[in-house]
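Any read-out appearing in this document is the output of simple, stated calculations on the displayed coordinates, not a laboratory observation. The model shown is predicted, which means the values in this text are computed figures rather than measured ones. Cβ atoms are built from the backbone, for glycine too; each structure is taken alone.
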Structure 1
Amino acid sequence: MKNVQQAGIHSLIRLFVFIICWLFLLPAAIAQPAREAGPALREPYTAYLFTYFTGNRQEQEQVYFALSEDGLNWRSLNGNRPVLDGAAISSAGGVRDPHILRGADGKTFYMVVTDMVSGKGWNSNRAMVLLRSGDLLNWTSAVVNIQQRFPGNDSLLRVWAPQTHYDAQAKKYMVYFSMKHGNEPDKIYYAYANADFTDLETVPQQLFFPPDGGACIDGDIIEKDGRFHLFFKTEGNGAGIKVAVSDQLTGGYTLRDRFVQQTADAVEGAGVFPLNNGEGYILMYDVYMKGQYQFTKTRDLEHFSLLTEKLSMDFHPRHGTVLPITAREAQALKEKWSTTQHNPVLKGYYADPAIIYSKANKKFYLYPTSDGFNDWSGTYFKAFSSPDLVQWTDEGIILDLPKDVPWGPRNAWAPTMLEKKIGRKKYRYYFYFTAAQQIGVAVADKPTGPFKDLGKPLINALPPAVKGGQQIDPDVFTDPVSGKHFLYWGNGYMAGAELNADGVSLAPGTTTVLTPDQTFREGTCVFYRKGKYYFLWSEDDTRSENYRVRYGTATAPLGAITVPAENLVLAKDVPAGIYGTGHNSVIQVPGTDNWYIVYHRFHYPDGITMGRAAGFHREVCMDKLEFNADGSIRQVKPTHSGISPVTIK
């Protein structure tokens, strides 16, 4: 009986302990889902959103977006067109200096912009715009005119570069900005926004008091280790970016009296953002007199070094800010505002593109150098076909030097193609190419071959009176006036000659040296438009980032070339990360006056870091070629977007 009683007591004790433990653990169990949904388990940030404006014209004073995966290589959204219409959201007709912030809840976004059109004067604006979004895609906005909203601002001249920071103690969003009253210097103020971010609910107070009483604009606050770092631009003598630090968000800032920009050029619009990999921060700023942005790196927000990595952008930003975002957010932005990038037009390494339109097949054909081989050591040529200049089909190898060209088994470079009508419905194809620094020709009945080599070089010696250079880079041209065919070639010199009717020999006595000026290096391209013969060529070396295209004109296929004073056709675009743009051909869409230039560039984005190897790691691109009313060629801006598909009628 005693044992039974003891067993009962032990059971009661165990039950009591279980109940007590269950009561203690129940709240934690109930709270667990909320903890799992908290910041500790948020989606990782894997990309960056850059918001900016682009210039001082009203059509540029808008909100633009760009994306990056690494914070260095940026691509504009919406084709570098505005994602928000400055005229629609502002009182002045335009906006500048956008700042974007992720809210404390992790899913609401706040943006503030200067309500201003600079064409009305630098002292013309009194307002800012507050914007709010739940998805980065759809934004609501409200204009806050400081002069109208808060009494005592009759002498207010301007309100510039607002930004937002969450005040964790006040549990409110603090908006800070610079203002200038009368003859006083610009000062940085702050005020709190209301709960729905449509107005400022407190009177602006001065945030920072510089020891010298000088002007301060373009404030940017970032918190690190419980301290607030205020980056700002000083004005007047010794203008630049400095930092003040405080243990409080809304005051008590102590100046670190030294400039942190890593350039002697004028700068403004400092913006700091953390790297997603946890390896420090980027301080960026607008080198506005040069139209450039500069990025520096820091781990402690005190010591800064200029980034050695190349920065690339397909746009030219002015004062903006960067926000780390998730893969999901980046994808949503792309789905709404991405534009298809058609450059490069071919996948892989190719260069020296030659293009034709086949009247027989009603298709375009592209014949490039096969690139990516050390020291330009490729040995074969391929052909590609397209119905619209955008979708290209690999037609395979059409000429293999070791197998098909015993006199020149190496260095397959820079081909060109002639489609020649030889009967009522029959065409023959003449493929002129470089092999072992000599020029050959192979013939076929189809644009994709099989091609049969002539069996010997067509050109293997310098023209008379030319002392040096290489026999490379052929270009074939059919004169629509005479119906005759001409071949051009040369590195270090430009020569041309009429082709005989057989297409595989030069007409005696027609070889002419045409070198236009000292900028000529190689890559001649000839075409005819509205009574003018255009001669294009490449300047500098294909290994150089400054490889580029120039032009001249003549009155005959072998006539003297006149070089315009402004004759640059195509050159690098540093902000876009496009370098080494050269060795081109040109195509006219049949039945139209629409022209396109096909060229190669360094492989993007890493070609610029490859040294001399960039010269044989190239890719083929295409952009629109346009003319002025007098027939002069407008300089082409190389793009990543390329061209839209064309239709042949």
Structure 2
Amino acid sequence: MKPLDPTNCIDCQKILKHWIEFQLVDEQGQPLVGMPYKLISQGNKKDIRTGTTDGEGLLREENLPPMPVRLWVDAQKLTDEMEFRQLRTVRGPLGSKVRHNAKAQGHSYRYVKIGDLCDQTPVIEGWVKTELPKYHFPDNKFQGFRAVFMDERWVLEVCPYRAWVLLLHHQPEYSLVNAYNQGLMSVLVYANATDNGDKKAKEYRGSVFHFFKEQLLDLSCLPNRIEKKDFQPIVYDVPFRDRYIVVEFIDTEDDLDTQMFYVANSKELIISWRGTASFTDAVITDLNFKPTKLPSDFIGKGRVHDGFWKAFWAGMNKPTIRKASVFDDIKELRKDRKIFICGHSLGGALALIHSVQLKEYNPCLYTYGMPRVFTYSAIMEIQDIIHYRHINRNDLVPGVPFEKDMHNYYFENGWDSFGYAVEALDSPVGRKVASFNTSLNILTPAAMLSNHMDKVKSNDLFLHQGKTVHLYKGEIIYDSTANIVSPINITKKLEFNFYLVPSLLPNDSAIEKFFPNNKQPNKSTSQNIFHHFSGVYMDFIKEKLISLCTPEHNVLYKENMKIFEDKMNQQKNALKEEYFNYQYFLKLEQQIGLRLSFSQESESGKRALAYFSYNEKANQD
């Protein structure tokens, strides 16, 4: 005879006198009403209790033995409902008002994911993996929620079934949030698909797949790792079905070493191109500046930097898992989606070419430290593309290729080596060498090749496209007055970081003086390679964003701006023309503070900025 299992058979009815309650609520404390459930006591597994939660999200079962119970909820109904419940701003247990209230009322409390309650695997739109989303489904066993203590109420705070997405605004006006988030995507693309780009560490954390497939699906905290850097993007929560379902990473490797990624959900397509990161990028792509004639089905007029053009098509022709090529995949994804494109350095150049290709779909392009790509004739055909071109201080890369017609007789006739030599020697550096040789009566190679140089010149200069955004450091150098404490004059320097977006004051007469169309800012004169790094761009933009959206930093920001303005007025005579320059810059600086109003107009924008500002404050406390 099989021995009696006491957990399956309880004969003594005297002990069936216990009860238990569960109250199911979301993170806002709102009840989950009408949820079908199943409850089984380990004291009698054959006694299966079923029902639905009431108007307060409450269920109660009585006449139970003094044994632990397990609770399951209908998987599909719970999943569908929790997609549309919102998160609280403060993540983690300390931010839970539900927990505080439950404890205050003497109830037991647990924070649970939907996977802790589901009775089976729900249908998840767009999910093809065998393993379920690990944050929402900590395991795939569906063992239910186990409660040990009887004769009390358990308050279960259920995490909404949501995901993070980037806050982006598809609009012609400048957006500081776009500048930050698209800038971070321009940094992320320097990582690889499954490692963060560090050749030694090869760490998964910070990689493209880690960011989109794990960080944006983990609601325990905000995403905070971009490549090898600690940056927190501005995100908000959406139903899980609206997450980024398409995540593609492209690396052409030996074929010009082009790298990019693109991601898409039901509403948006985000594309990021990588900048210079290898010898191939620097020599074969960047220095191959030959102005190549554009095909008639692309723009039809003007020329394009040959190295950038070839690198772009190396990426577009790469096969993907989904389609025969990146070109075909994006051609399908672009339909009925808002398109955002970005890139830093070489990546900005490729992003501009891609934006031209997608021109009829109205892409929103933000670039950082990008070089010139097209010549004047082509630029005139693409002026209406939404493009904000960021330049950090005296970054040298936006100054190349030089603002000149670099097409010549030798390029025209297929003698590219001579063509490059002529243009290099006709550059500012080459002319300095030539002037030195002339003083020594030495005939330079440029002089020897110059007979044919001007025969095909058409004054089709390399120019920039897009509206300028200049990240500029203002400085006032002054002598402190001698006093009892310091009996000698000491030279001091006062600095202020100006965020200059001239399109915010389009009718100001100073705009043409400092920011001529399609050219470099006139205040960007000297050249500094250390101003070019993507992390330096993002530190500048992040600092400004924090100064504007967190109250404590905003007070300090306004104080520093007032100090700079006061010192500027004190030093008016010494500053001379620079005084009037700073007057204009202060007007532009005041305008950037209004840029967050676009983000704060929508509920998603308000939530995203609330998440960002709270967590930035928490990180610094």
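Consider the structures 1, 2: one of them gives 2.5 for distance in nm of label points 7 Å out along Cα→Cβ at positions 349 and 597 as calculated from the coordinates. Say which. Of the structures listed, the value fits 1.
Assign the value -8500, calculated as helix-only ellipticity at 222 nm (-39500 (n - 2.57) for each DSSP H run of 4 or more, over all residues; to 500), to the correct structure from 1, 2. Among 1, 2, the structure yielding -8500 for helix-only ellipticity at 222 nm (-39500 (n - 2.57) for each DSSP H run of 4 or more, over all residues; to 500) is 2.
Looking across 1, 2, the calculation of volume of the Cα convex hull per residue in Å³, for residues 413-492 alone that yields 109 traces back to 1.
Compare volume of the Cα convex hull per residue in Å³ across structures 1, 2 and report the one with the greatest value. Can you show the working numbers first?
On the way: 1: 246; 2: 228.
Greatest value across 1, 2: structure 1.
Just checking, which of 1, 2 has the largest value of mean count of other Cβ atoms within 10 Å over residues 197-204?
On the way: 1: 16.9; 2: 12.6.
Result for mean count of other Cβ atoms within 10 Å over residues 197-204 over 1, 2: largest is 1.
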